[in-house]
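Structures given as structure tokens follow.
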Structure I
Amino acid sequence: MTTARTSPKTTRRLGDQIFSGSTLTAGVIILAALAAVAIFLIAQSIPALVADPAELKGSPSSFWEFVGPLAFGTVWAAFLALVMALPISLGIALFISHYAPRRIAQGLGYVIDLLAAVPSVVFGLWGIKVLAPGITPLYIWLTDNLGWFPLFSGQVSGTGKTILTVAIVLAVMIIPIITAVSREVFLQTPVLHEEAALALGATRWEMIQMAVLPFGRPGVISAAMLGLGRALGETMVVAMVLSPALVVSFVLTSSENPSTIAGNIALNFPEAHGVAVNALIATGLILFVITLVINSIARAVINSRKAFSGAN
């Protein structure tokens, strides 16, 4: 006759209970804060959505005609910044993690981390005082020689305050973020994977292609989304450098440039009143939705590439 074993009832320690409760509370707080922001934006946006379009700036035929150019400018500037920043950031991260001597890698990593802490207003001053005047001759050359290409057609800006200038400044701002995260991800690559690739006769670059990049792909995507989020919500640089207009234009060197949602809010909120305030908040809601959609897409891409994370 066999007697069934009864496992003793485990008692949780007080420290475990406190830690579990505090983490649960923290998770609930962040979800509640996100929901509160969404509810606030929606409630404050309703008056603008149902108001007479004539009360909005520029007297558009509808609210969507008002917010459309702003949403386009926001996505366009952030996309240009990401296209320029991502290859440079990956190159710097790979150099620090796999090519540079230890002493140089430590110093360069410190500089990258320090660059991420520079206030955005400093980048704005650099963009308007140094970059814009210095890059104007290049814009003139591009328009004269590549004016047949749609991105460089039209009247060139004489001040350099264009969407391309803003994108360059934004790229400089997000390079440290993408580089720092990518560097840490690349350093987490299992040494056995790297040594196995080298043992099979792969060069260092081939080893990076076979072992490092596949392992770090989800982290790189996350880093790119962090940088993109910074570019989408950047305010001071856009307000200081760009000469904005409510237009939809892909031209990079023209004096008529689409504004961004964040920059438009910063420039117009101090003087806004009545339904104009609600209209600006409604554009903030659109920016909130854009950011949420982009991050959701990035999360879906990361989940679909789990097999390449190296963790399983």
Structure II
Amino acid sequence: MAVAVETRPAGAPARRPPDRFRAVASTVAAAAPAALILIVVVLWLQAAPAIRHFGLGFLVATDWNPVSEDFGALPGILGTVASSLLALALALPVGVAVAVVLAEQGQAAVRGVIGTGIELLAAIPSVVYGIWALYVLAPWSYLHIEVPVSERLGFIGWLSDPAVRSLFNAALVLAVMILPTLTAISRDVIRAVPRGLKENAVALGATWWETTWRVILPSARAGIFGATILALGRALGETIAVTMVIGNNHEIPHSVFQPAYTLASIIANEFTEATGTLYPAALVELGLVLILVTLVVNIVALLLVRSTSRDARLTA
């Protein structure tokens, strides 16, 4: 009985079976950008009346009058970006400092308690942060930060006119909310720095501060920038907590101590009351603008991360 044997030319590569896991993983991975595109398409269709009516002028207009159907997104854009960047400026030094301490060896019990406490901040609901900020943080900040600073430095325009509900207090609560993201990721990145770098620096006579500032942080800066991007994304999209303390004033603030508005807060406050055709469409267009602002900020941050990583490789 003859048996057929498959033969192939000498030197020809063996046929590999199809990688089904890779195909499934690629399909699942493609679902994320597909969902984003679907969301953008749906928002675009719902916002079409406002897009046709206002055009690009919607991005630079400052009025918001539902009675006359005159809408503009510029105060919301500036409030969103300003509160997020200010929160990042407040949280970044604290988050990196805590991450450096948590990444150190020794005193595991103390560091475990601190680390657990920081990570538990991420489990607190946004509305609880908002209530705490409204009744505790904002009044305390008004009495002990805004008023003293305004009295002494009020001649600087952006440090005048304090208010209990203000852009600064919204940034404070945002800084607390993004602290777990900054700390947890920065801690893991710092722990991933090769121990040999630290040991070599100590062997050469460097102090703990010199080793941390000149060796560990430069080696981990690309990962810290990545943590910063994630924290910034959380700050840009936060709604409830910010809505409760920012003041919800649809005007461009001239001081960080004045009330302001964010894109997410406008949508949350006014969507249930929107009537007609143009008003709801304008609110949906604010959602599109928020996605656009988040995309632009994250692209700029990613470019900075790549630049930092390239400089680190060249330096090494």
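Values in this text are rule-based calculations from the coordinates and carry no lab data. What you see is a predicted model, and the numbers here were worked out from it, not measured in a lab. Cβ atoms are built from the backbone, for glycine too; each structure is taken alone.
Any idea which of I, II comes out highest on distance in nm of label points 7 Å out along Cα→Cβ at positions 95 and 303? When distance in nm of label points 7 Å out along Cα→Cβ at positions 95 and 303 is calculated for I, II, structure I comes out on top.
Source structure of the calculated read-out (mean count of other Cβ atoms within 10 Å over residues 143-150, 15.1) within I, II: II.
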